[in-house]
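The structures considered in this document are given below.
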Structure P
Amino acid sequence: MLTIRKEQMDVLSHHMLNQFSDSMEVHLMKRYPEQTKDMSNEQLRELIVNGVEEAEKYGVTDENDVKRFLEYHVEYGRNFGYSPETIWAEQFLNNKDLTGTEKMNEIDNYDLFVITLGK
């Protein structure tokens, strides 16, 4: 029987986070060139790592959901969810009755139908 020690899990988790961060750096620079053009690789990596930790606090842990969460952080700024301009997202992020995916779906819907099409 294979047994994985905590130290091995920590290394594996760290490796997976690095892989995810690498792919997110490329994705965010490609999708948001204006917002990321003045950011160093270190600053962008910091935004990603901090964003992953913040998403986890809200129960947003699925890789695709975290990706969407990070996209909003780049699009709306690091204070997404609690700045005056994005306080609307807080109601979804703090809703304990929603899963992480449901939270991100609600944010997507609000962003599309209220923010974008409501203009």
Structure Q
Amino acid sequence: MKVLLDSCVWGSARVAVQAAGHEVAWVRDWPSDPGDAEILRVAHEEGRVLATLDKDFGELAVVKGAPHAGIVRLVGLRAREQGPVLAEILATYEQELREGAILTVSPDRVRVRTGSR
């Protein structure tokens, strides 16, 4: 699965996600942060699930109807937990994400909002 880590996601999360076999890009590797709408557009264009800590992406997708290739919002996780948890979520919810789901992941639950792209 192709993944785009938002700039707010701990950079070392990339290691765990790549180790699980995913192709990972990170917004902090870009020359500058272009803003949420452009990040979501690029993720969609490249067929990447967007991993973020920011709730604004869900609002862009749900309220404004911005297309996306799946969104995973990590809430309340320590930096070192983000990569392993994200890798597990990508494996467990692969089909839902491929269908355009938005997941909110916290230490004690996963909320899945199904959707279409």
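Read the figures in this text as sums done on the coordinates, not as results from a lab. Just so you know, these numbers come straight off a predicted model, no measurement behind them.
Descriptive notes on the structure:
- Among P, Q, structure where volume of the Cα convex hull per residue in Å³ as derived comes to 126: P
- Highest-scoring entry among P, Q, by mean projected area of the Cα convex hull in nm², for residues 54-101 alone, is Q.
- Top of P, Q by relative contact order in percent (Cα under 8 Å, 6 or more apart), largest first: Q
- When helix-only ellipticity at 222 nm (-39500 (n - 2.57) for each DSSP H run of 4 or more, over all residues; to 500) is computed across structures P, Q, the figure -20000 traces back to P.
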